[in-house]
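Next up: the structures, one after another.
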Structure 1
Amino acid sequence: MNRSIHSWDSPSVNNYQQSIRQKIIGYDLIYDMMVNILQNFTPANKFLVVGAGGGQELLTLGKSFPSAHFTAVDSSKEMLELAAKQIESLPHRPTIMWVEKDLLSLRVNEVFDVVSCHLVLHFIKSLDQKRTMLQKIADSLKENGVLFISSINADLTSQTFKHELCYWRSSMLHNGIGEDHWQRFEQSFSVTTHPINLELLINLLKEAGFTTILPYFKTHMIDALVAIKGETTI
């Protein structure tokens, strides 16, 4: 899989932080709420960030967990560089191991307390590849470890999909996205953007070993979930 700077309608490195917020209503809440939810768990020290390019997870988590150790993985060198630039603003920079690697070929030999995988899964084309990556994520988590995941979830064959696209278009145009930009985004479905419906995603997470799966945020077709591996008490 190639999650590069061309994801999300070819934003450049320089305008990515602005354009992603124009496209995803409430973008920052996905990450802020993740940190709030983590306060309910035992202290987390080891984080794996899958699709770390851009740096929003590292920036948000780094503020709240400055002593933690992070493994940041992305297939795009340019986006990892953007992430590194993002965290320069932190008063106390966390320890980060940068890994430039295709996410599907990722092999992690460590066990983590928390994994985040935001806005990545819909760029993986086949269902089997999605299943494989989610299993790799589960295998990298300790028992009772926590996954935060968000993605575009939709049934491209349903009538409601057309309505959802229409509503999303209105939000993007209102936020300053141009019509030509929108059209390129719309045309990316089934080409570079490959969503599955939410029910199927939840089933895949259960197959991978997550026993508690709760939604915590939704905006248009994007759902954010928290999933806990094995039994746990919050």
Structure 2
Amino acid sequence: MKKQKVIAVMPAFNAAKTLRKTVLDIPKGVVDEIILVDDGSSDDTIREAKKLGLTVIEHPMNRGYGGNQKTCYTLALSNHADVVVMIHPDYQYDSSLTAEMVNPILQGRFDVMLGSRIRTRRESLAGGMPSYKYYGNRFLTLVENLMLGQNLSEYHTGFRAFSSKSLKQLPFHRYSDDFVFDSQVLFGAIANNARIGEVAVPVRYFKEASSINFVRSCIYGMSILRDLGMYVITGGAIFKK
């Protein structure tokens, strides 16, 4: 049987201080290629990525978090990935768990895997997650589960893996270039009846880890509620091809 190709993608912005730790924590032999897309960093992210031997793509200007992912997924699919795993290079997520993310997809048990940071409230807050983010996450996840007929513990993680088939079914180039892109991808996957699994991952918030502020978080939450309404109105068709 032909070996399936696993590509890790890293949407990067000013990640020079944390990139090496993130890459070195990925278990040997789990991924065949790492693609880093730099979204207009002002630090040494590109130089560090090249020293690590990553495939590096540079955006000439900042396209936003969602715009960065669009390039990541397009490149991974064009490089014939069977599984694509997104790992933030800011070390917020534990990349040593990459095998746990991709193996269920390689084994054909799931189409999408999510690294859930929500196991207990104590653990999430002890890991540095701001309380407003925790309670906002819990509220949005409750509403999303009710409206989408799911039972996921978290919709807002940035550590996620996809089968190539599930990504190709999504019109992700039509999605937002902002942070709500992550939710739109999941809404599209759910509309396509994707099998979604979860793996518990540690919570790591610290100075160098990227995180949106309170105002941006509120805008993000309102955007999700808007898109949920559109999902219900269209029966999910707005997020499908």
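When FRET efficiency 1/(1 + (r/R0)^6) of positions 107 and 179 (r between Cβ atoms, R0 = 35 Å, to 0.05) is computed for each of 1, 2, which one produces 0.25?
The read-out was computed on structure 1.
Ranked by mean projected area of the Cα convex hull in nm², for residues 59-186 alone, which of 1, 2 sits at the highest value?
1
Out of 1, 2, choose the structure whose coordinates give FRET efficiency 1/(1 + (r/R0)^6) of positions 147 and 171 (r between Cβ atoms, R0 = 25 Å, to 0.05) equal to 0.75 when calculated. Structure 2 accounts for this read-out.
FYI, it's all coordinate maths here, none of it is from the lab. Keep in mind it's a predicted model, so treat the numbers as computed, not measured. Cβ atoms are built from the backbone, for glycine too; each structure is taken alone.
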